[in-house]
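Alright, structures below, take your time with them.
Each value in this text was obtained by applying a stated rule to the coordinates, not by laboratory testing. This structure is a prediction, so every number in the text was calculated from the model and none was measured. Cβ atoms are built from the backbone, for glycine too; each structure is taken alone.
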Structure 1
Amino acid sequence: MMMTSLFSVFDPSTNIFNLSLNWLSTFIGVMMIPSIFWLLPSRYTIVWNSILSTLHKEFKLLIGPFKNLGATLIFVSLFSLILFNNFLGLFPYIFTSSSHLSMTLALALPLWLSFMLYGWINHTQHMFAHLVPQGTPPVLMPFMVCIETISNTIRPGTLAVRLAANMIAGHLLLTLLGNTGPLMSATSATFLVFGQIALLTLESAVAMIQAYVFAVLTTLYASEI
């Protein structure tokens with residue numbers, strides 16, 4: 001029973017007027033972005049533009065100078081979407097869509113599959129060469145091919161699980177500590193509040209880091225093709 005109530009934080013079945021509106025939280029971030037284009041430049045716009053241009057330069061460096069010019073746009077957009085979702089999940093009563101594998105897998109799997117299909121169809125020889133790292137002894141080559149194939153296959157799973165697990169872990173810890181609040185004395189509750197604030201700060205950092213990690217790893221997988 002305790003576990004059921006604990007995981008109810010991530011329950012997508014709550015509804016208003018029989019409409020399941022939880023997943024709409026994913027689009028709140030998307031609604032905030034167009035204002036950048038039709039409002040006068042503010043500090044918020046300047047900061048956001050500088051973040052995007054920094055990410056663009058970094059992803060361009062990772063992909064390589066000879067790849068398509070607009071290739072970084074999809075990864076910058078991916079970073080923005082995950083960042084908004086992770087942050088929105090820290091607000092009370094807002095559904096954290098990035099804590100569900102149905103969303104994280106929906107982001108990771110199509111991207112990985114498109115890279116794989118493009119690579120194997122257009123650069124088959126290069127993809128085969130990738131299965132055996134340079135300098136591998138001939139005896140170990142069959143094992144290296146197996147290991148590289150497995151590591152390639154589990155990439156979308158590791159991407160999806162990493163993001164979802166990190167989002168779930170922090171939220172569960174905050175919920176667990178929050179639930180013990182009413183049972184504590186005033187002194188202990190004061191320490192608990194400070195602990196919760198520290199955890200919330202940590203979760204804000206995790207929200208940014210996980211969005212960055214997801215986007216960077218996807219860029220690295222694309223650069224191998």
Structure 2
Amino acid sequence: MAMTREEQKEIRELKKLIPIELRRQRKEFDLQFAHGYLYRFEGDFLYYAILSIPTNRIGDLSISIFVKPWVLNELYWAVQEMDLEEMRAQPKSFHVRGAFTMNDIFYQGKSIPYDKDNFEYSVHEALVLFDENIVEHKKYLKDIHILTEEMKAYNVSNLTKALVLCYEEKYKEALDILEQEGTISDLYTHSDATGTTAKDYLRQYLKQKIADNQ
């Protein structure tokens with residue numbers, strides 16, 4: 001059923017309130033808010049979320065939750081021979097939105113009903129949900145080495161596992177796992193002007209590290 005003009009207006013007005021409420025309430029949950037993302041750094045991992053109202057469904061406040069191993073980003077840049085000084089000069093929020101950052105290892109979408117007459121409380125409930133989600137993940141994600149283990153709840157590619165082992169200076173193990181045919185699709189498909197992918201760069205990097213240590 002098509003939305004009425006009144007319903008469309010309601011959604012437009014509430015969407016404008018979301019960033020206002022996130023900025024106002026975020027400190028209660030020790031969260032940061034920038035570029036439309038709500039986020040918190042916890043040890044080796046970054047937890048971030050996006051709150052929105054679906055344009056085709058009135059009454060629901062959606063929250064998309066993501067997790068990524070942000071501590072690997074600098075190695076990821078070094079492997080691809082990027083300008084580390086330029087990347088380090090970026091604000092910390094760059095780890096959330098940067099094009100050349102580690103991929104997410106987790107995604108989950110949730111929806112809660114909102115109260116248009118008490119929207120402040122509805123946003124608060126979404127923040128409680130996000131905070132509870134972070135606490136639950138932290139029980140398992142104590143450090144990045146856990147990503148080299150079998151973790152059914154997380155989408156960890158062999159490239160990510162290889163980067164973890166490289167971070168730990170286990171170069172031979174990293175190369176071995178990089179060359180395995182993974183069962184999880186590798187999302188690092190972007191390549192540079194030469195057609196070289198992140199996997200190609202990491203392979204070259206690991207072979208050089210192994211040679212240097214012989």
**Message:** Starting from the value 30: which structure in 1, 2 was relative contact order in percent (Cα under 8 Å, 6 or more apart) calculated from?
**Reply:** 1
**Asked** Upon calculation of helix-only ellipticity at 222 nm (-39500 (n - 2.57) for each DSSP H run of 4 or more, over all residues; to 500) from the atomic coordinates, which of the structures 1, 2 produces -23500?
**Response** 1
**Request:** Figure out for me which of the structures 1, 2 the number 15.2 belongs to, where mean count of other Cβ atoms within 10 Å over residues 92-99 was derived from the coordinates.
**Result:** 2
**Request:** Tell me which of 1, 2 gives 20.3 when you compute Kirkwood radius over Cα pairs in Å.
**Result:** 1
**Complete:** Structures 1, 2 compared on distance in nm of label points 7 Å out along Cα→Cβ at positions 76 and 132: the greatest is 1
**Item:** Structure (1, 2) behind the derived value 30, 12, 10 of semi-axes √(5λ) of the Cα gyration tensor in Å, for residues 100-155 alone
**Value:** 2
